Structure P
Amino acid sequence: MPLYHSILTGIALGDGQLHTAYKRANVSKEVGDKAVEELCEIGIISVVKSNAHFSSWSQRDKVDNKLLFKSPFLRFWFAFVSPIFKGIRDGDYAEIEERFANREREFLQLPYTQLAQEFLKVEMQESDPLVEVSSVWNNQTQLELYAKTKSGKIIVGTTKYTNNKLKKSTLTQLKESAKELGIEADMFVIISKSGFTKELKALKSDTIKLYTLRSFKKLL
C-alpha cells in the first residue's frame, strides 16, 4: 500500500521518531498511528520507548517513541531501493549510488550505534557487567548510549560515524546532554569512527573512555 510505503521510507531515512516519519510521509498522527499499529502486527517494525527520566506520566507522553525495522535489509530496501525501484530494475544504478553516497553517514549511524552498545557489553563484562544498555532521548536531546552496571554505576555515551576527528567539544556536549536529560553519570564514553584530537585524548581517564572502530574487534 502507498501509505505503508511512505511511512516505511520515512522511518528508514529519518531518526526513527514518530513525528519525523509522519512528516516525511505527509500523514496525520491518527492515520500514521493506525498504519504503525498494523506494521507492528505483521512484524516489519517495532516501537521503542525512551528510558529518559520523567517527572510525570504526562511529560513521558510528550516524548516520541521510536520506530525500528526488525530486519536491517528492509531498512536498506525502503531507504534506497524501493523509492527508485524502476531504475534499478532497468539496470540504471546511478541514482541509487548517488542516493547512498548522499545519505551514507546518516543511514549507517543507527547500526554503528547498535554495534557500539554490543561492544560496551563486552568491554564491561569482566570489570562491572551491564544490566541494561540502550539509547535515551527526549524531544530535544539524545544519548546514543545509556547503560547501568551491576554495581549501580551509570554510563552515558555518544557514537559519531564521521570522517572527522572528535574534539573536546564532543565531551562537553555529551555532559550537557546528560544534564538536560536529568542523568548523573559515573562514566562518559565516546566512540568515534575516525579517532580523536590530542586535546580530547589527553582527557582520557577511568571516568572518560574513548574508543574507535578498531575497538569493535572484540565483537568478533
Structure Q
Amino acid sequence: MVNTMQQKKEIIPAIIAKNQEELNANISKVIDQVDIIQLDIMDNQFVPNTSLYFDFKLPNKSCLYEAHLMVSKPEEWVKKYIAKVDTILIHHESNYNAKSLISTVKEQGKRIGLVLNPETPISEIEAFLNDIDQVLIMTVKPGFYGSPFLPDMIEKISYLRSLKPEIDIEVDGGITDKTIKMVNDAGANMFVSGSYLIKAGDVSASLLSLKKIINSSD
C-alpha cells in the first residue's frame, strides 16, 4: 500500500448536464455533502458527447468546483469561464500550449491539473509536474457515465505517486465501492465518481460507502 497521508482524501461527484435544469438537479443531490464538485465540460469534438457546453450558472459556493475540460480548445473555455470555477483540469491530448495555459490559470489564483487518457503515459507530462497542483488519471475512456473501469491504470497511479509523492492524484472513471480500494491503495487521493453517486437511489449512503472504504484502507 502506498502512503498518501500527506494528501487529503476527497470523494468528488462528477456532473454531466445538457442544460441548466439538469445541472441544477444533479448539483442539488450532492452539494450539501461534499467539498468539491467536478463539472464535466464536453464539446462533442474532443469526446463524442456534449455536457455543460453553455454559459451555465452555479449555486452560491458552499463547495469548490473543478472544470474537467474534455474540449478540443481548452484555452478558449478558460478565457471565457475561468471565473466560475476553482480548478481547471486540462486534457494533455487536447490542443493547447501547456506553459502558457498553466501560467494563465495560476495568475488567476486557480488550481491547475493535467488529465491523462488511458493510453497516455506519465512521461508525457513529467516536465510539468513541478508547475501543476494535481494530475487526473482517467480510469475509463472519457465522455460518458458508466464506462467500464480499466484496471491497467493501477500501475500508472503507483508510478506517478512514486515519482511525485506530494502531488494530488485524482482518478476518474468507473469509481464505485468495487474499485475505489484498488486506486486508493495504488496512491490516489482524489476520487471522482459519476453515475455511482449521481444515479444512486440514496446518494448519502453511496457516498458514505466510498468514504468508509478509503478511510479503512489507511
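All of the numbers you see were taken from the coordinates with simple rules; none came from a lab. Just so you know, these numbers come straight off a predicted model, no measurement behind them. Cβ atoms are built from the backbone, for glycine too; each structure is taken alone.
Given a value of 0.65 for FRET efficiency 1/(1 + (r/R0)^6) of positions 35 and 123 (r between Cβ atoms, R0 = 35 Å, to 0.05), point me to the structure among P, Q it was derived from. Don't skip to the end; give the middle numbers.
Details: P: 0.35; Q: 0.65.
Of the structures listed, the value fits Q.
Consider the structures P, Q: one of them gives 15 for relative contact order in percent (Cα under 8 Å, 6 or more apart) as calculated from the coordinates. Say which.
On the way: P: 15; Q: 21.
The value was obtained from structure P.
Which structure, out of P, Q, was log10 I(q)/I(0) by the Debye sum over Cα atoms at q = 0.09, 0.13 Å⁻¹ calculated from, if the result is -0.31, -0.68? Among P, Q, the structure yielding -0.31, -0.68 for log10 I(q)/I(0) by the Debye sum over Cα atoms at q = 0.09, 0.13 Å⁻¹ is Q.
Upon calculation of P(r) over Cα pairs in 5 Å bins from 0, in percent, for residues 27-138 alone from the atomic coordinates, which of the structures P, Q produces 2, 9, 13, 15, 17, 17, 12, 7, 4, 2, 1? Answer for the origin of the read-out: P. Upon calculation of Rg/Rh (Cα atoms, Kirkwood Rh), for residues 51-90 alone from the atomic coordinates, which of the structures P, Q produces 1.34? Going label by label, the one that fits is P. Given a value of -13000 for helix-only ellipticity at 222 nm (-39500 (n - 2.57) for each DSSP H run of 4 or more, over all residues; to 500), point me to the structure among P, Q it was derived from. The structure behind it is P.
Hey, distance in nm of label points 7 Å out along Cα→Cβ at positions 83 and 163 derived from one of P, Q reads 2.1; which structure? Here the read-out was taken from P.
When FRET efficiency 1/(1 + (r/R0)^6) of positions 11 and 43 (r between Cβ atoms, R0 = 30 Å, to 0.05) is compared over structures P, Q, which one is greatest? Sorting by FRET efficiency 1/(1 + (r/R0)^6) of positions 11 and 43 (r between Cβ atoms, R0 = 30 Å, to 0.05) in descending order puts P first.
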